[in-house]
1. Using distance in nm of label points 7 Å out along Cα→Cβ at positions 133 and 149, single out the structure from 1, 2 with the greatest value.
2. Thinking of 1, 2, which structure, once semi-axes √(5λ) of the Cα gyration tensor in Å is computed, gives back 33, 25, 18?
3. For which of 1, 2 does relative contact order in percent (Cα under 8 Å, 6 or more apart), calculated from the coordinates, equal 5?
4. Taking mean count of other Cβ atoms within 10 Å over residues 165-172 from the coordinates of each of 1, 2, which one would give 12.8?
5. As an exercise: helix-only ellipticity at 222 nm (-39500 (n - 2.57) for each DSSP H run of 4 or more, over all residues; to 500), calculated from one structure in 1, 2, equals -2500. Which structure is it?
6. Of the structures 1, 2, report the one carrying the highest value of FRET efficiency 1/(1 + (r/R0)^6) of positions 93 and 157 (r between Cβ atoms, R0 = 25 Å, to 0.05).
7. Identify the structure, out of 1, 2, from whose coordinates Kirkwood radius over Cα pairs in Å, for residues 37-108 alone was calculated to give 13.8.
8. One of 1, 2 was used to compute Rg and Dmax of the Cα atoms in Å, for residues 77-188 alone, and the result was 16.9, 50. Which label is that?
Structure 1
Amino acid sequence: MHLLCQVANSLAQNKIGSGFDISAAIFGNQVYSRFPVKEVETLVDALGNDKDASGFNSLVLNTLKESTFEWLIPSQLIFPQSLKLWLIDLETGSDTRSLVKEILKYLDSSSEWKAHFFEVANRVVQGMYDTFQEINSLEKENSANNEKLAPLYEKLKELSKEYRKLLKDLGNNAKVEVEPDLLTYVLDQLTSLNKEIIYSVCPGAGGYDAACLISTQDLSEEELNNALQKVNNEITEKGLFPSFSNLKLKILPIQSYPDANIKFY
């Protein structure tokens, strides 16, 4: 299923995208490694313009049976029970393919900045993973008290600042809105209003699709809604971003399945 979906997605998006959203939909929380690009692109090229469903399934399945390349299965990531995940909708959006195309174009034109980007991004992601593991260990030992959690929360805040700066710089250099000024304002205001928010980012390729937050369990939906309303009113009433005079920030529902029996081979 994973291979079929990755090939279909790659075909639909003209080979643009990491495939993480597809993998997340199948495996849930995970430490993701991208699929073998050359092999998947070979399948996409073989399909050409023939998008007949039966031919598509047959070609991919036959190739899978005959293939010798290693298909990387992601390792599971346990999201700490001490934390909450929030997704904020802006009721607008961006063209992901265009964003990614321009980002890749810029990175390919600057090997030095490309190396810098991946060095910092990998360090931040590894830092998040390690911090989650530390929190999970405390929870498992029933010793996840405020004294022990506080420095780990501060670490996540610092990682968030570092990663957001990296994405902002990337967008400025590539001349695309990875973290648009509007989202910079929204995220800065939300984290200022709610100390319980310990991580914020424009997910995926960025743009105006959404904003993602991680908070402690102390932050209630009512409190976040109140903060969103306050920020929303400041933007619309003061005319801070004229192009978004009808902005409507809202929380998107997230359904979690902590006990889901997803098999990681």
Structure 2
Amino acid sequence: MNLMVSFYIVNRHGLFIIGNMTNLVASSGTWGQIKSKLVKRSEFGDCLTLRCSVHGTQTRVKNAGDFSKVPEGGCTLLCGGALPCGHKCKAVCHVKNIEQLHQETKCLQPCARTCVRGHNCKGKCFSPCQACTTTVEQVLRCGHSSQVKCHDYNLNARCSQLVEKHLACGHKAEMKCYEDKSLYICTVSVVKKLSCGHEKSNVECHKKTSTISCEKLVMKKNIYCGHPMELKCHVDPAYVRVACQVVVTKKFSLCGHEVKSMY
């Protein structure tokens, strides 16, 4: 006959006796008297009633498997205690080291913090807030506006909006708002009068006449024979040596005869 009996003192608040009372009473008259007193005071039963010190709920356990109903020693409700961040603990009720566990808990609730412009953080409560990516309208000092991410907001940012500006040459040009028009290279095709007096068309506006070669064909004096020859205006005849095409009459010194030939 199994007469094993276990005595448990819990936090010195009470004595719990767990065993087979039928066998105990059959083996000893003393146990019969003990049972009678326990029954009379409603302290005898076939299960142990556990009371959650946090929520006050009661759980009846009769065998070892029943303790799975209170895995953390409290009850099956959510803890509900306040975490350092202010959110409520979502873990199953736990009664040991509550403060320490709450300090170590990573809160998975949506972050309640906001950026400097009041936008809600999109991360989890436990993680550091990242740069705010909410799209906002940014009005720059020039008066133009643009859509940017909140963390990129900057009133002094360069405005990239395309605008038309009047250049010093009198032409108009499309450029970014922040660009300095005095540094803009005007490429409009114009007619320019060169230092020689001739005009040249299809010249980019920004080019200086001193850098442009006149390609107009003109008559210039051949320095070797004095006859005229056709050259480009910008070409110096002193640096050109070509056979003269002018037909002249020449006289031989020995015989006195004359002959027509190119110079």
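The numbers here are math on the coordinates, done by the rules we state, and not lab data. Worth saying up front: this structure is predicted, and the values here are computed from it rather than measured. Cβ atoms are built from the backbone, for glycine too; each structure is taken alone.
1. Max of distance in nm of label points 7 Å out along Cα→Cβ at positions 133 and 149: 1.
2. Of the options listed, only 1 reproduces it.
3. Working: 1: 23; 2: 5.
Comparing all candidates, it corresponds to 2.
4. Here the read-out was taken from 2.
5. Label of the originating structure: 2.
6. Going through 1, 2 one by one, FRET efficiency 1/(1 + (r/R0)^6) of positions 93 and 157 (r between Cβ atoms, R0 = 25 Å, to 0.05) is largest in 1.
7. Of the options listed, only 2 reproduces it.
8. Working: 1: 16.9, 50; 2: 25.9, 84.
Label of the originating structure: 1.
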